[in-house]
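The structures come next, written out as structure tokens.
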Structure I
Amino acid sequence: MIKSVSVPAVLQKINRIFSAAGFEAWLVGGAVRDIVRGKKASDWDLATDAQPEQVCTLFKRVIPTGIEHGTVTVIFMGHHIEVTTFRTEKGYSDGRHPDAVQYVGGIEEDLARRDFTMNAIAVSLKDSRIFDPFDGQKDIKAKIIRCVGEPSQRFDEDGLRPVRAIRFASTLNFNIEEKTLRAISGALEKIAGVSLERFRDEFIKILLSDKPSYGLSLLEQTGILNIFIPELVSCRGVNQADERGHHRFDVLDHLFYACDHALSRSQKEDNLLTVRLAALFHDIGKPPVKNEVTKNNIGCITFYSHEKEGAALCTRILEHLRFPSKTVRYVSFLVLHHMFHYESSWTDAAVRRFMARITPPAGLGTLEQALSDLFDLRIADASGMTNSPPILHTGAWSADLLELKERIDKESAQKNAVGLKDLAVSGKDLIAAGIPAGRGLGLLLEELLQTVLDDPACNTKEKLLEIAVNKSLK
């Protein structure tokens, strides 16, 4: 096991300030865990025997972020560093925060209050030595998440800890030690008291991990998923496989695997989250609309209009989890429009109508982004049917997608109208031509758009005004 590590120069300078005042300081938490794993540590948390008021006198810029619990944030050489006084905690009546903290004299007592052994390792800023009283390094090497002390006690103190255990398992690809895993299922009442925002933040980190299905399966297995997203649990056991052979898995496994295969070609984290949320919820509307019929002597399972049902459920779930309004609307938009099947026989007008259909409402982004996200979603959907590697640009199915994209690019290059904003006339133009304002005006503009989608040559002010006036006279 590692005996010592290299302490960054910034932390060495901080330590000199603590040491000159007669205090000790230790690097703790995720930074130490990352260093032990051979990863670069970005955020630094320190533990010290100096009390918060004393820390405030040692440094020029200090923010009292959690001073009532012994924590302040020191701004030093451009870094925001959380500094917490050695402490133990008593009482967790809200299932999340200690009712009281008691300052203690040593680092070992401080580490004993922490959640998992891998997070209960400290590095002395004085001599760079590692202090590991709970064999956290051993568990990191074995890729095991294990509670410090009795798991049921740790989870009873803080209902978020079981969710964090699963998040760590998912993001680090670790296993949860058996006793710790059992204790999670026994802490559901405490977990149910966790705020929706705190669960959402952990849920997002699981979705952004390399293999979200691992963490999602643990959430289901332990009962946590049923607390926060019971609509997903209702997809378990909903069979999709029929004699046509399109699906191998039930709806929930398909959603988990689709989420695994959801990639964003933009490589932006926000886009990756968007596509993975859409992949996880794209078929969530299937259970309410499932039907079994026989067609041409073949047994078929149908889910007609599941995309509409799914979009409504997606909106409800994401709003419940306090996702931003724009995220809720856009992900639900993708779910609503994920069912499309392109064929080469589509006319140019059909391509333009498709473009009009998938153009996001105002404020939700561009047609180009929506198209990219929908294609990524379709690839995830297809790959999740067999849990095979993403098909991307191979096979006839992908060839159809690429052909559709080429045709859309051609229409875009020609700047053909696909939305009301692209029309050569506006509502004001129609009113100026003598057409009264009101609901009928909006319907007339929609009719003009349909005309232009069929024949782009009609998109001139003169022609559209002529058509509009004639229609209004009928």
Structure II
Amino acid sequence: MHLSTLLDMAAEGFGDRVVLGRTQDGLTARRLRELADHGAGLIGDADALVHLAVNGPALPVALFAAARAGVPLVPVNYRLGAAQLDALLARHPRALVIAGPDHDEAPRRAGLRITTPQEWLTGTGSPTAPTGSDPDAPAVLIYTSGTTSAPKAVVLRHRNLVSYVLGTVEFAAADPEEAALVSVPPYHIAAVANVLTHLYAGRRALTLERFTPDGWLELVRDQAVTHAMVVPTMLARIMDTRGLDRSVPSLRALAYGGARMPVRVVEAALRAWPHVDFVNAYGLTETSSTVTVLGPREHRAALNADDPAVRARLGSAGLPLPGVELEIRDASGAVLGAGEKGEIWVRGEQVSGEYAGQGAAVDGRGFFPTRDRGHLDGGGYLHIEGRADDTIIRGAENIAPAEIEDVLLIHPDVLDAVVVGVPDEEWGQRIEAVVVLRDGAAVDADALRSQVRGVLRGSKTPDRIACWAELPRTATGKLVRREIVEALTVRGEGA
């Protein structure tokens, strides 16, 4: 199936329902299809449609316009520096670029044709009959964040994305009053996935251009938002900011993902919003978004459990979606059993595992290596320990930063924490940590080290703990560990 088919189903099934934006001036499903056809006419002979703008209604129009024109959509991070933007745009020399006045310098330097987000919402192009229908054609090219290496373009084909949609939501299943708030940037896979799933379900979708805790809460109340998606740093700010009115009477469901969620934060949110269903979604760009889910019942059961094994599931990524298979493998490729730690591999129709110019990075059985480390517990729940590249090798011991970070975050005055390996002549790497403290708090580094030593063995205790005002993160909450290692080694930024 093709993305255009999903749009046609929505336009024919509930064409008069507002599916994008605010109730008073949003776009109906039928109008979305009209604008997508106009947009396909604007694309003309371009071989790609680049979206270089903030999130908003122009993104869904662009996604379906590209699909109907038979070219891929390429959402690009507008926060990149000039040299990085120039390098990415050079890979698409015949593209049409959607860019507003704040982001059009790079495409102008590249000599590319430019249109504005507003033009997509006025329907000024000539409508064109859909030409795209091949489910194997590339639908979206999304560049990885490049936190550990140069960005690569992940190829997501129509069949990958449609498989994800069909495996996660039912057509027209949403009540007419349901509204979803998506607070992720447009160049993230979650933004694309949410456009598709909410439209297919018939749920009105809103976006928040710039996140602030009070702005998010006000929009939820003003637009009677029933469903929302956040990244962990956003939920942490909502829970940790003092003096907020956190009442969200309309909210029914909250999904989170994109990075590790501190258990302390999700526990606070579960207690603050007992009427809300929480969902933890784990996935990658290469897997068309979510592959495992920890559902509402599991959240509440884990929160109230006396059994340590059940309670530990509150920090897990849950169970695989239907049609998704997981394996945990060791360095030799052998499949490991329950409780054994290794690399996470995933297989399914929604899994692309393909990079532009490099082909598919799957093995002979169709499994994709996520580069994430973790284990499955006795009930099949996935527990993630972090990226394989983040593993600290101290002497002959492999140490997962996540387990040390979790202990540091137990302290009530520690809002954020990261643990990294810093080059060391004797041990190969030494363990160092950086913490962010609650406003006005003063925590002794030796006391934090003693806390870690009391829970974990001495070899996992950080040699040094620094205190910073904030940690470098991407817009989706992922730690940029290379910047932290550089600061601790080259610049020697300590406590």
Structure III
Amino acid sequence: MHTIRKRLSILIISCSIMAILLIMLFVNVTINHIFEDYMSAVQNKRYERIVTQLETLYENEGRWNEASGVELMHEAYMSNYNLTLYDIDNAPVWGMNPMDIRNKVHLHDMKVQDQGVYLTKKFELNSDNAIVGYVEVGQYSPLLMTDEDVAFKSSVNKSIITSGIITIFIIIFISLYYSKQFSQPITEVSDMSVKLSKGDFKEKSTIKTNIEEIANLRNSINELAEKLDNQNILRKRLVSDISHEVRTPLNVLQNNLEAMIDGIFPVSHERLTHLNDEVVRFGKLLNNLDKLKEFESESMKLNFHKIDLCLLLKNLHRDFSAEVKEKNIDFNFRCENEEYYINGDEDKLKQVFINLIDNAIKFTKNEGRIYINLSKNDGKVIVEINDSGIGISNEDMPYIFERLYRGDKSRHETEGSGIGLTIVKNILDLHLASIDVKSNEGEGTSVQISF
């Protein structure tokens, strides 16, 4: 198996080398084509100059002789081409030997096609619009190039190859650098996920990256690690809480029953009533767990119908009035003169509001206040329950809907199983309603439900 960095490096380098080779090939072919066009144009001008010189010579002398234009031979020899002058009857006036240029050293250095094949071109010589002779130009290559031309073409090809090699090395360096920028955070996240699978939830990814997707991946794995760590803490606390909630009534029952059997405590109506209360409390815990299991089951059936939410809350306000009066709590309910009808299961929603109001009363001290407000906003029906109770700490806030979770303060100051808010959340989820809890420790809690 390959690492991400190795795979990325191989991919980038391979694609880059292929692209550079194609560019080098394209540039080389293009430059050669342009250079050959240029040399062909130079050669055609040479032909025109030779023809023009010989025609001018004929016009000046009026005839051909063995000395006509022989000065062109030296230039032809040095430029690697062969000249032969013919009269009007195609009889040679003078000519060069093709073998004189065949074995010239610099001719073998030419990078041309068909080298060694002798080619000739014959041009007419005219004077006063009449043909007066012919000149034949012979050469051992399609294009005639001087040493300078060969050197120029060679330097261009070397420059293309050199620039290609340098570019490849630069790309290798850049690909290794940027592949590291990609692979390092991904590798760290991968290592983190392995640690998470082994139960190490304390690890955090701190590597920085300016790649949005990798940054999102890093943040997500960090959040996952934090949530798994919290869930692990909750799991341990859940085991402890269940053990505590179950053991307490059982210990009370066992100790009292053993004392009665041993004759330490007399069997009295008062003691039996106390033991029965412990049994009832234990039964309530089991009943709440059964309810929670029922609400979390997908097979649960709800009886939906049209509910007057204002009437439902008004009746609950009346039912709780006697209880709040004992604690001298300011208990108000406000419902504007509008219709607040929703579709839902009335019994289940009643259980939601009973739990929330009961919590507000339970955690609000004497002479506190509890306000229930019903309103509408953007097509939603909003129920707000505000109290001036002990509030919820920032540490406990993320876990208030977890099963059997109870904050340290509520654990010591009030009775309860820690299941009520879990049931509330499940019922509201089944009604596609949302619940938002805001609280400041020591100042109170505000619960807002949106239907």
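Looking at structures I, II, III, which one was mean count of other Cβ atoms within 10 Å over residues 48-55 calculated from, given that it came out as 19.5?
Derived from I, not from the others.
If helix-only ellipticity at 222 nm (-39500 (n - 2.57) for each DSSP H run of 4 or more, over all residues; to 500) comes out at -8500 when worked out from the coordinates, which of I, II, III was used?
Going through each structure in turn, the value belongs to II.
Could you tell me which structure in I, II, III was used to calculate mean count of other Cβ atoms within 10 Å over residues 304-311 as 18.8?
The read-out comes from structure I.
Comparing structures I, II, III by mean projected area of the Cα convex hull in nm², which one has the largest value?
Details: I: 29.8; II: 23.3; III: 46.6.
If we compare mean projected area of the Cα convex hull in nm² over I, II, III, the biggest value is for III.
Throughout, read-outs are computed from the coordinates displayed, never taken from laboratory work. Just so it is clear, the model here is predicted, and its values are computed rather than measured. Cβ atoms are built from the backbone, for glycine too; each structure is taken alone.
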